[in-house]
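Structures given as structure tokens follow.
Please treat every number below as a calculation from the coordinates, not as lab data. These figures come from a predicted structure and were not determined experimentally. Cβ atoms are built from the backbone, for glycine too; each structure is taken alone.
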Structure 1
Amino acid sequence: MNRRAVLAQARSETTLGLRRGESLVVTIGIPVGVLLFFGRVSQPTVDGDPLAFLVPGVLALAVMSSAMVSLGIGTGFDRRFGVLKRLGSTPLGRPGLLAAKTLYVLAVEVIQISVLLAVAVAIGWEPAGGIPLAVLFLLLGTIAFAGLGMLMAGTLRAEANLALANGLYLVLLFLGGMAYPLTRLPGGVQTVANLLPAAALAESVRGALAEPTDVPLQSVVVLLVWATVLPVLAARLFRWEE
């Protein structure tokens, strides 16, 4: 794999991604908006601190925004217009292209998390322990949601992928326990939500930042399963041409 070509492509992907207004709204605007809005209204607490509940959920939302929505929609339209086919036949190669897209997602997430943590601290959040474990869970969430994004991008037409990615984003935001607890949902809906990657990621990160020994085992197992299954499905079913 040509490392210089990979880095150049990753830099190009990141620059283009940060120039797209709609991408910035999803990856940064919405998570910051959720943090500011729900951070100022009555919210559930963790050890008496409402932000201790909200901040981990918004970090999970940021990962979903960049790894599933931004990556998935961008890749879908690259596939639609033949960009993937052309780049895959260059010295960059398909493995290099996938590596570049991975670096793009990680670069965007670093920016997202830096902005969100700065805003969170500004409105009164105080970091607790368990940060390395929370980072590990965010990486697992990135793998899971990137797998989902690439699965949709590589199997659906660009327009269908766009609609489904945005629709899933809203559904998983509602069912992810990111801005309010899952216990507010009806019993059957709550059971389904606990088996989805959004809630598993939010609950895992929330537990890690509260107290590493409080991390719910079920959420970690669910997150690991999605982080394994979705990338495998994406790799097997992805078609480079529409």
Structure 2
Amino acid sequence: MEDPGTGGILPLSVDSLVFEADGKRLIKDITFTVDAGPRTAILGPNGAGKSLLLRLCHGLILPSSGEVVWHGMTTGDPALRQAMVFQRPIMLRRTAAENVDYALKVRDVPRRLRRELVREALKVTRLNRLAGRQARVLSVGEQQRLALARAWALRPDVLFLDEPTASLDPAVTHTIEDLINTIRAAGTKIILTTHDLGQARRLADEVLFLHRGRLLEQTPAREFFERPRSEAARAFIAGELFW
């Protein structure tokens, strides 16, 4: 496993990215680069385009124009070196262990190795006692941990997280944040969206701030919270910006 900061497909460069739907431009000429190592939080008010940008970077949807470029790839598909956990993860009609195993099987991981990776992923996420339970009957917090276990088992260079603790209570949120930091410490780049400014302060090393589909700031997290450069960011941090 690589150390943090040595992700094989990074840096990620987004160049003049535009996304349009139903005649509306939702992502407006966004350009930035993120490197391996620092945890990156994408912040902004509702409707800013945070989740949309995450999906564009992950490759779930294609841009109307512009490029998403993964560097450091000499062979292979960059999609196989990244994973994404959604706000409401989809659970297969299988046990917790089988959910993790299926993700590995799709990536053509040999069965013998899959067993080892499943055990480790469930242990790290504290779900080993629930390995045989049907995933769809798990609590919301347990399902989110299982989604992280599936991602962890793949050993991605990059993990995208879309509002990973939305609607979770503080204790479960703390557990999820600990797991995110464990995954990052093992060498995975974290890129997440969150509405929780406290969480962003705890988890982010750098901030991308979006407003109305535009990138207004890419700033070290401490600087963003202490000395935001844009008026929109200042209003957002103060709780005065809702759109």
Which of 1, 2 yields -0.55, -1.07 [log10 I(q)/I(0) by the Debye sum over Cα atoms at q = 0.18, 0.34 Å⁻¹, for residues 156-195 alone, calculated]
1
Comparing structures 1, 2 by FRET efficiency 1/(1 + (r/R0)^6) of positions 28 and 124 (r between Cβ atoms, R0 = 35 Å, to 0.05), which one has the largest value?
1
Working back from -24000 (helix-only ellipticity at 222 nm (-39500 (n - 2.57) for each DSSP H run of 4 or more, over all residues; to 500), computed), options 1, 2, answer is structure 1
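Compute distance in nm of label points 7 Å out along Cα→Cβ at positions 132 and 188 for each of 1, 2 and report the one that scores greatest. Please list the in-between numbers first.
On the way: 1: 4.5; 2: 2.7.
Once distance in nm of label points 7 Å out along Cα→Cβ at positions 132 and 188 is worked out for each structure, 1 has the highest.
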Please state which of the structures 1, 2 yields 52, 42, 38 when Cα extents along the principal axes in Å is computed from it.
2
